[in-house]
Structure I
Amino acid sequence: MRSSDRLVARIVRRSGPWLGVLAVTAVTGALAQLALPFVLGRTVDALVSAAPSRGTWLGACAAIVVAAVACDALGVWATGACSTRASEWLRHLTVRHVLGAGPALSRRFSEGELATRAGVNAEEAGRAPETLVTGAALVIPTAGGLVALTLIDPWLTLTLAAGLVVIVLVLRAFLRVSTTLAGDYQEAQGDIAARLIDALAGARTIAAAGTHAEEKARVLAPLPRLRAHAMEMWRTNARAGVQAGVVVPLLEVAVLGVGGFRLAAGDLTAGELYSAARYVVLGAGLGSALGYVGRLARARAAAGRIGELLSEPRRAYGRRSLPPGPGTLELRGVTADGLSGVDLLVPGGCSVAVVGRSGAGKSVLAALAGRLADPSGGAVLLDGVELPDLSREALGEAVGYAFERPVLIGETVADAIGLGLREPGPGADPGAPDAPPTPERLEALRAAARAACADAFVRRLPSGYGTPLADAPMSGGERQRLGLARAFAHGRRLLVLDDATSSLDTLTERRVSETLAGELAGRTRLIVTHRVATAAAADRVIWLEGGRVRGYDRHRVLWDDPGYRAVFEVRRTGPDDPGPRPRRTDAAERAGAS
């Protein structure tokens, strides 16, 4: 079984009780359709012969018609409820897996691809259960028609069966081709979505450069490919429709022709011939399954795209907690994307700068230190425990991250700083939303903000820490300070700062550095930086080059190496001299942004 078909089977099992309701209505409606020709035939015979039972048969016809209409109405409701439930479950599954897989997944799939697969593709795949049930219900009239025709006259059954073989072959070929074409179409959709999201993220740059026309052409470049796939899908659908449209009428004519000969020979009554005519319409109704087959093809293609995401390994966590310790970080023979054979020991409580040219592996090392990524070889340990052995909660409490471009998540400023901070009690769900800010929690968030020099500007916001993020315009430096506050609120043993002060003005950066060296001196600090002053203030410096550690010593010692000085790309008068560095303040950034 294909992986997409296995996922479709899981979706069916998660469709909820409405799928059962849909199945009952579909089967009942099919049985009503199956019974109607027989009852109509009996009614015709009763009316022709003026039998006393003609009123009974007319009442039976009316009851069957009412039952069929009721089943159709309830089936429409059940179809919507079933598809919504299945799509909801699939979206939750996809989003949970994407977040659980970590940043490695976002490096393989663009944001547009992820959004398309969790959105449009999840909706299309969620239609698979109702498509399967309603499509399968078409088999009941077909099978019943064959049985009924056998009871009326076996020659009619043989004629219908020969035509059904042709219809099944047409549907099978249509399903195979349509699944491939739908997958290609959805891939082109994802490509356009990815380009559009990139353009929206860089809207200010595009406006400043005046490249609207060029960017529009870039975003819509896959459109001809999308159109080609769509046209081929329509041609395939039309071709299959014509084939089924030719076969079904010919089949009905053939069965009626045979029935006419049998009627002339005296082997059939007029009522039986009428019933046979109705049953052959039901039996040949399998040709109307073309629409269901097309929907199933799109659902299978969408499930295949989502299954590709789900096949990416999700990060597994252990159950261990950290023993008491100062936050000693150790890398043993670590190999990863951009790093090779790295052995490092960072003593607990030390401040260690990480420097190197672009592409040297600085951000990879930072990601490995707190398990934003796992090495392909070797091991990363914190206080003697390998990071994969730690529970999610233990790792989250021990390690705090701050980035160059922090993304603020949550409703309010307090939510953004306290993201992920929980104090679950016994039986609490660790995946539950963050707790509302109690006075104790809010004080802890304020302390982290003060350490990041963010408390003053947050208090100036309309509602302080309760200000919605949408109503709190911030400069790049202010965002970085909130990102630092979030890291300070978490990392009780290890702080990883990946170029996290690059947008701060000189005075604010100095204050943050003083906090790192003073109030937070008990934590291990791994600081990715491009600045000489930051490297000089650190206890030690890790110098990366070509994915390997070229030097690991004090800044003053490494400064004697011309290669180390070349990393900073500007001349300095001494190892402690930051040199001339014109900086924009946060106020200047806000003025520029406005």
Structure II
Amino acid sequence: MEASQANILGLSAELLFHIIDYVHPSSHLPLALTCSQLHRHSQSILARHRAAHSIASDLQPETVLELLRGAETCSVELWHVRELELWGNRSTWEDWRAWDVSETGLIRLADTEPIEANLQREEIMGFFSMVKQWWDIPESEFDAARNELETGADGFLKMLLIASCPRLHSIRFAKDKERDMHMSLRWMAKAVSWSMNSGRWPPGCQSLRNVAIGVSTGAPREEEEQNHDGFQLEFMDFAAALNLPSIHSLYIRDLYPDWEEEGQDDEDSVMENYRLEPRSSTIQHIYIDRAQGLQVFYHPFLGVSKDLKSMTLRGLDDWTQCDDTDVIPEALSKNYPDTFRKMTFYRPTGLHGYRCGVYMPDAIREPFSGMRQVSVGISDIDLLAMMEIDSKPSIEAYVDYWCGPFLPENLEVIMIWGEPGNGDDWLELDDDVMMDFIDTAIAAVIRAGTYKNLKAIYLDDIERQTETQRPRICFQKAIAAGREMGVHVYTLTNREDGGYWRGFPAAADKFDLKTGPFGERPVSWRINRREGVWEEPGCEGCGECEECLRVYPEHVWKSAAVSVAEG
């Protein structure tokens, strides 16, 4: 071999054995596989890799510090942080105890002595040396961060950890109370702003793709309601996540922005102050859970993506509504007519559009060639019918309206919720006849191939909306048409949907928190297509329980069972 050619095996054995302690963690395995001697000598470092290959969390107070102390050289442990779960805030050195998470979802500091983690001045300055690589921090923020480090608050430290993990792709912020905002999240919002100013992004911010803010631990509601002194999410926390350079999906729970406190009262100021430039974000999937007060923010955040694929909005409750939801489909159809795929509204009683239930279907009629899955209210469908049919309609006119069509033609999955509306004032039909109108119309839509790619349509929520027992099985015509045309028509008496329920977005829950005590989600659980959460499926049409008998009398259930058996 020529002298100019490098050959690692030409080095002394002693030098070779020391090299592996100094190379980057990504090179440990290739180097260990170079020869049998190196492989034997590398066993301790490879064992560290195996031990570090897990989800990181702040359950133990020392974990964040230990990982950060390896940031300068990128330790094996830091390099393996792909997912991070944060369980709460530590505000003083007294709080530097383990988080005790009960199986009921309550998060409390363990009743133990705090660890001795007081940071020395040299270590604090070392952390700020890291900071200066990426950001030019305002003096006031510098002082606030230093005060945190000196007094034992861990929000700034956790933000530094997030920024330092070179392969971090997912982070989940747990919560057991409504007003329980992580201070590391607020620091993260500031860090995003600093990076946008400097043009320098730390490795963790560059790699982070999936963010879940406010993952519920399922704590009892009475415990949640007893505490109202926590920090509340602001729109800046949401907007910052949208501005992460590689963000892919974002789940956020309990977002109640205050226009006055945040100083926003129009869309232009929202776009400017939160730096939501149109088509600047890589975000593809958004799920906003339990929202209210978003009206002025809709257009700015719904226009920020380069290629948004899905948008999910879940209402808070029957009494606290998220208003002007009709803006959402209008913005989506305008901004992403060819690429957007899935629009889902959950818990519609907590949502309200302008002069409609949630939104008018004509808002997404055309052009919206990309749309594949949609949820829509039957009362809004009927409201649009009332507007588009000139005179008091016959069933023929109603069917023609449905076959129009009034939804995007490339739809594959349709979920229809709610109670038929405006019938008393317009159609003047009793409930049974109105249900027959809808049944006939949907059967015609299926047979006509109005939605040529239709795979499944869900009607069971309409079926449930009754105060008295229904005299006969609903949607028999639609079910028959579906069987002929290969479309799954899902009702209370016809529950085979081909597995399309799996395509509905679900809120993050305690089973997504892998470092908690909750284990795996039961395999029997399904996504509630009205509520947007995972849950036990409950009765699946036994025909004998209270839930079943509220909708149909026993003899109707028996006739339905015979019909299903006969195919």
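Assign the value 0.95, calculated as FRET efficiency 1/(1 + (r/R0)^6) of positions 95 and 215 (r between Cβ atoms, R0 = 35 Å, to 0.05), to the correct structure from I, II. The structure behind it is II. One of I, II was used to compute mean count of other Cβ atoms within 10 Å over residues 183-190, and the result was 19.5. Which label is that? The read-out comes from structure I.
When FRET efficiency 1/(1 + (r/R0)^6) of positions 359 and 535 (r between Cβ atoms, R0 = 25 Å, to 0.05) is calculated for each of structures I, II, structure I comes out greatest. Quick one: Cα Rg over 2.2 N^0.38 Å, for residues 127-198 alone came out at 1.13 when computed from one of I, II, so which one is it? The read-out comes from structure II. Identify which of structures I, II gives the largest calculated value of FRET efficiency 1/(1 + (r/R0)^6) of positions 119 and 511 (r between Cβ atoms, R0 = 35 Å, to 0.05). Largest one: structure II.
From I, II, which structure was helix-only ellipticity at 222 nm (-39500 (n - 2.57) for each DSSP H run of 4 or more, over all residues; to 500) = -10000 calculated on? The read-out was computed on structure II.
From I, II, which structure was relative contact order in percent (Cα under 8 Å, 6 or more apart) = 15 calculated on? Only structure I yields this read-out.
The value 1.05 for Rg/Rh (Cα atoms, Kirkwood Rh) was derived from one model only; which of I, II is it? Among I, II, the structure yielding 1.05 for Rg/Rh (Cα atoms, Kirkwood Rh) is II. Of structures I, II, the largest value of distance in nm of label points 7 Å out along Cα→Cβ at positions 87 and 111 belongs to I.
Since every read-out is calculated from the coordinates, none of them should be taken as a lab result. On a predicted model such as this, the values are computed, not experimentally measured, just so you know. Cβ atoms are built from the backbone, for glycine too; each structure is taken alone.
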